[in-house]
1. Ranked by distance in nm of label points 7 Å out along Cα→Cβ at positions 33 and 73, which of I, II, III sits at the highest value?
2. Name the one structure among I, II, III that log10 I(q)/I(0) by the Debye sum over Cα atoms at q = 0.19, 0.26 Å⁻¹ of -1.01, -1.25 was derived from.
3. Going by relative contact order in percent (Cα under 8 Å, 6 or more apart), which of structures I, II, III comes out largest?
4. Given -5000 as the derived value for helix-only ellipticity at 222 nm (-39500 (n - 2.57) for each DSSP H run of 4 or more, over all residues; to 500), which of the supplied structures I, II, III does it correspond to?
5. Given a value of 2.8 for distance in nm of label points 7 Å out along Cα→Cβ at positions 25 and 41, point me to the structure among I, II, III it was derived from.
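Nothing in this text is a laboratory measurement; each read-out follows from the coordinates by a stated rule. In this text the structure is predicted, and so the values were computed from the model without any measurement. Cβ atoms are built from the backbone, for glycine too; each structure is taken alone.
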Structure I
Amino acid sequence: MPLMDLSPALERRAQVGEFQRKHRTGLLTMVFTDMVGSTKLKQDLGDSNAVSLIQRHHALVRKTLRSFVDAEEISTAGDAFFIVFVKP
């Protein structure tokens, strides 16, 4: 059985650790998002239209995130986000 590449997970862990050090906190609020029905959306609208909507979603999340000074996007994959906040 091939071994899993842990480097992306270790990279994200390092990012979270750096965020904690920068904000001098031991407590974090972590938010994981995922769009429900994105696979069906791609089937119904076609890949390019669905990708366009997902990109709009990303832009809206990032725009909203900029209003939180103590928050940071750690990663995104497909339609999912991993975001950390200093406070809930």
Structure II
Amino acid sequence: MRLDKFLKVSRIIKRRTLAKEISDAGRVDINGKTAKAGSRLEIGDTVTVRYANKHLSFRVLNLSKSTRKDDTDSLIEIIDEQPQSR
């Protein structure tokens, strides 16, 4: 599944266009390598998203084309969430 689509479906980022912009700006890593919006995700990949005020790392547990809000916890396992150091 494409990275930007997964970020939207898992509700890590609300809009796919915003997920694409953040990915293309180099603020998302997959398994330690900078990823673009069209990068393919696989189950077990570790993703790090660098927001303006925090870093979020998570592991992909499931890939689903759509999901209900209540079921988003089954898609990811949060590894680390920390405020950005200044």
Structure III
Amino acid sequence: MRELIRNERRLELCFENHRFWDLRRWKVELNKLNETAKGMQIQKKSDGLLQYSPIEVETRVYKDHMYYGPIPYEEIRKWSQLEQNKNW
């Protein structure tokens, strides 16, 4: 059931910029977060037809400590017992 729910969220959130946050929240394996973002380059050929070529858009490099973001400095200053997340 968990996989069905995650797949449904994948489809619903993929174009709303929420997908990444779901992956981090679920602590998916780093190899899934480190996948290269791909796109499509479209060129018009001389005969008027379009040629589609896959391209790499962004190489992503995530590490274990990046599951949690940094705590804003102002928040740490407000609360003396609050500690910054590891490696930030």
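1. II
2. Only structure III yields this read-out.
3. Max of relative contact order in percent (Cα under 8 Å, 6 or more apart): I.
4. The read-out was computed on structure II.
5. I
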